[in-house]
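Each in structure tokens, the structures are laid out below.
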Structure P
Amino acid sequence: MAGGLGPFAIHMLQHILAMNVAAPLIILALHRRLPTDLWRFWPVATICQIGLLWGWHAPPVMASAMAHPGLLFAMHGSLFVSALLFWGALATMPQDNQWRSIFALLVTGKLFCLLAVLLAFSPRLLFGHLHAIGGDGAMLADQQLAGLWMLVACPLTYVLAGIIISWRWLRDLETRYESDGGTA
């Protein structure tokens, strides 16, 4: 690992690119083709995304996934599909229900940040399987780098999405107010 990225940092970078870049971009590209009632699944999508992220990153589960390529593929696939469902639900949310999107972003973003903080600031390796890959110092640095990337990337994605959703919501409220003749 000397001078390069370790396996855990690479693993986390794959998650970030899939869940926070590829999934939202795919949803934006397909927005007009999505089922109009997909927004109704926002609670399921939110819980699914949080549950899968935390479940897959439980130390014994992570060790198994890193040791078995099929399980690792299932991890990446299920996290990507949950991200597609999450971003799809938010993208199809009716304007008068945008508070739900903001709530989903807040809850999901906070819990993602908590996992990132645990990875970045832990004084020891949280995943025992990393001991076998390299020295404890190098692998701890790799785990912390993975947490820092998550700590930067995830909030940026969720804050940006929150700003866009809030802007659209406020624009819609202003349009309604003006079309009603400026009366509340």
Structure Q
Amino acid sequence: MTRIIAGRAGSLVLDVPDAGTRPTSDRVRESLFGALEAADALRGAAVLDLYAGSGALALEAVSRGAASADLVEKSPRAASVAQRNAGRVAKALAADVAIRVHRSTADAFLRSSAATYDLVFLDPPYDVGEAELSATLALLVPRLAEGADVVIERAARSPEPALPDGLTPTRSKRYGDTALWWAAAGAATR
């Protein structure tokens, strides 16, 4: 069962697509969002969730104070699930929070968007190769606000993502079979 862990929509149960996605475990999300809250990276943030699946990461962010979220998912089934989940979270928040679901590939969305983001989650399918991920990250850089945080989730056995100019690695952490790599936009040190 996937749920919103904390915030104004805390404990709300989310639907999960029946196939083709890997929901981020509660343990990983708790650790991730604890770090984001400690860094004050959520309050008022514009969030982008590429490869959104159920949308759990972006929806957790708005539950904890992000101002808006764009969820990008190319699978029609998963995008439909993300849309239902977004509606539930928006209703639970009963506030002026913009949550939008885009049925698109990550790259097509990044090419067509003019928005900028403060926090970005990338949890691509494991079969997305390193070169493809690097190309997506390069398309992402112009969409980032100065100092934006980027969190990349991959299999722990995956190599560290190759970051393009404009992104600086800040840390990484492994949780069993899952690894998170963090990067900051436009900053040499943090």
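Bear in mind that the values in this text are calculations on the coordinates, not laboratory data. Everything numeric in this text was worked out from a predicted model, so none of it was measured. Cβ atoms are built from the backbone, for glycine too; each structure is taken alone.
Source structure of the calculated read-out (P(r) over Cα pairs in 10 Å bins from 0, in percent, 9, 34, 30, 16, 7, 3, 1) within P, Q: P. Given that helix-only ellipticity at 222 nm (-39500 (n - 2.57) for each DSSP H run of 4 or more, over all residues; to 500), derived from a single structure, equals -9000, which label among P, Q identifies that structure? The read-out comes from structure Q. Have a look at P, Q and say which one yields 0.50 for FRET efficiency 1/(1 + (r/R0)^6) of positions 43 and 83 (r between Cβ atoms, R0 = 25 Å, to 0.05), as calculated. So the calculation was done on Q.
Set P, Q, criterion relative contact order in percent (Cα under 8 Å, 6 or more apart): the highest-scoring structure is P.
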